[in-house]
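**Student:** Input: structures, listed below.
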Structure I
Amino acid sequence: MQIWFARAGEVPLRDQLATQLLLAIVSGELSPGKRLPSTRALARVFKLNANTVSAAYKQLEDLGLVESVRGSGVYVRAQHQQDIQRDALNALVIPFLRASQAAGFSRQEIKDRVDYWLAMRPKQFVFVHPDGDLRALVKLELQRKLSWPVEGCRPESASIAPYLNDSIFLTVPSKALLVRTLLPETADVVTVEIRPVSNALSKYLPIPPDALVVVASVWPQFLRTARTVLIAAGCSGDSVVSLDARQRGWQRKIDAASVVVCDVIASEHVPSGVYKVVFALMSETTVARLVDAERSFAP
């Protein structure tokens, strides 16, 4: 089996080793009766302290997953797979319950939340926002990076109703309270982060003063923000041209542009040979959270 260690992380090496061995046993990669490497051998291979390996083995032994045979070594216990899985599940659930109760949640609150997620079988994301142009942008961006379908709707009960039973709802922080009032109390709203335009453009700055910069987008707020940032960064107002990509034939006006700053929808219509900077609205953190959500509900 392959073992990794994050030596600069906050999780002790002992726990990293014990967790990976635990998962290998539960999955059957380490079969019952399998002899584990000696503490010294494992410590030598991964440049660990032998006491670290011994402590990890002790954790597994306390869970009943391995047994130490004097003069022979440490072996995966030859117990029923069902028992192994139950013990491993306990090792994951018990710390969660303790942490939840320590945070002040009641047993009923914890049970209600667990029941909700166990019953939940989402198959899509739904971005809820009153601005249709922003919905279109977010849908296209996320759909390119996620496996589940991505839909969009207005923050209205009638628009949300078709998605209530099989969706994870997304919105921006400023609309979270509004969206929350339209959903059942048990439902969750995931707030997404929009990348600051200034951060995305910073690596392209400063832009030469004689350059003609075209900003193209289907979202008016994008046009206003990008133009403001470019001018603040030293571009002349006369050299920054904003084009509404919702208008027919807008791309015919960019032939003389030095660079086109655009969203993902407008980028598809920028002629070849024109240098373009495609700005993604969704932050990398948001995309990573949604990918994790997909994995959590994978069969």
Structure II
Amino acid sequence: MRSTLIAVLAGLALASPAPAAVTAATAPTKVARVGGLAVGYRAFGHGRPLVLVMGLSGTMDAWPPSFLDALARGGHRVVLLDNQGVGRSQAQPGRLSIRHMADTTAGLIRRLGLRRPDVAGWSMGGMIVQSLLVRHPGIARRAALLATAPGDGAVTPPDPVALASLADPANPAPLLGLLFGPAAPPSAATDFATDLARRRGLAPTATEAVRARQVAASAAWLGGRDRDGARVARLRLPVLVAGGKDDRILPIGNDLHLARAIRRAVYVDYPGAAHGFFIQEAADFVPRLLRFLR
């Protein structure tokens, strides 16, 4: 009787479906204490950690799940975080700066026990990554800077018309249009929005108050008023710099300058793509990024 019961239970266990794999759309949001602040983050996948830092006004939800899942399938434990004051992350009192957000990123890396992860930052997130690398030498193995800008005062300024179109955060249509270049299919913006919507409870943008603080922090970086910007040329770890040639938010001249300033940097650009080049050109860029991160 006992042996029969064991056999039945074993059969039921074998017949039970395996638990669904955690993806970018289903990874739970967690909170860690970093320097006295609560920092929201998500982690999923297996392999070498890859920490992704979001840009201006974006939460973790602003990363397209298809892009994140492709990185996880490529052999990475993908780690996302909300910058200070965004989403589930608290902000420290006083003026926000790129270096403050870089130190928070470094604190989360250490809090999670990530040993020399790879890091990547998009737009303002790329500025944060640059500051992270110079302020915390040896914290990362490799880095990717996506559609970002230098902080040494040699910035190529945004297109004034593009900048004006971003002034109303309540209307995301202009931003969606600026993410994609002339080579993008007509459905690019809709496809991107549909991809983001796979995340239940989607909240991809920060509050207007936080956005204003981030704008001020980014302006200080772009204007060369953050001393970390001038130190980026000293970096010696492998860095990939990439952008879209039709980027009107942070023009491609910024990526070119960074690639020339950073010794041994690898540079790639995409004609007909814009600020969201890695979304539009994911079929080419994701394998290229994964090869770089081997």
Structure III
Amino acid sequence: MMRILVTGASGFVGSNIARALCADGHEVFATGTGGEQKVPPSATLFPSIAAIDWRKIGTLDALVHEAAITDTSVHDRAEMLRVNVKTSKTLFEQARGHGASRIVYASSTAVYGNLPGPLREDGPTAPLNVYGESKVLLDEYAMTFAAAQPRIRVVGLRYCNVYGPGESHKGPMASMVYRLAGQMQKGNPRLFKWGEQAREYIYIDDVVRANVLALKAGTSAYVHCATGAPRTFNDLVAILNTALGTSRSPEYIDNPHPETYQSHIECDVSRAKEILGFEAAYDLESGVAAYLASGALTAA
């Protein structure tokens, strides 16, 4: 059993991770509001990172850091860097001071912008917004921290379009899987012309498993949390039509922000397999099927 602090544990990804860790018998401390995505009752909850009672936690084995500003439309660079970078640095140091030998944190494929794929972790970055920039800076700091603290394993997971139960509260920041499913229950979905933009979609159960594996990693690194198989929005509509039993046709509209829009994401996933032993178990078809079976995809 480990003593693990999970930040952002009332959010989509963090709540799923916290529940899994509690179910596995770990002692979980968590930060979160206790709002829509409930923190497991067996976890010790602090309402925010600033409100963490480190004396109450005492010795810590691991930090799983999911809390962040994730809204890519936020343009306040100072605030984005304060929350996503400065706060993370403080947390890493506090975790180190309380004995943690494992740190896992959320990064993002937003670091790449519109660079051509397949994207590799040792390749260049070119973020299109301050959110992506914040994750570049966090990745750089995390590896510098890890190099200076050889007893601590630090793993960043570059998430790529996570979807699944627990995201309904996110509104416009919810996955395109969830948002298009909602549109298609009422009428035709709307896509930017001509629906051939490609994304990788990673199901929440795979993301949770990647985090659990990252807690056991033998080396520090940041790796892709992705499938390695990009799919177009037209593909997604077809998959949802099959799952929902609908026959909707996309309505194509102009993209109002082409200069800041990631039009194609394709990840090389060999590093995650090598370092974590992680491969996605769900492709988009099976992930959508599991999402539908959960009852959460059509709950809106």
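**Student:** Out of I, II, III, choose the structure whose coordinates give P(r) over Cα pairs in 10 Å bins from 0, in percent, for residues 189-244 alone equal to 23, 52, 18, 5, 1 when calculated. Kindly include the intermediate steps, with their values, before the conclusion.
**Tutor:** Numbers: I: 23, 52, 18, 5, 1; II: 17, 24, 35, 24, 1; III: 20, 38, 25, 15, 3.
Derived from the structure labelled I.
**Student:** Still on this structure, please answer the following. Taking 1.8 as the value of distance in nm of label points 7 Å out along Cα→Cβ at positions 157 and 261 derived from one of the structures shown (I, II, III), identify that structure.
**Tutor:** Values: I: 4.3; II: 1.8; III: 2.9.
Structure II accounts for this read-out.
Every read-out reported here was derived from the displayed coordinates using simple, explicitly stated rules and does not represent laboratory data. Please read all numbers here as calculations on a predicted model, not as lab measurements. Cβ atoms are built from the backbone, for glycine too; each structure is taken alone.
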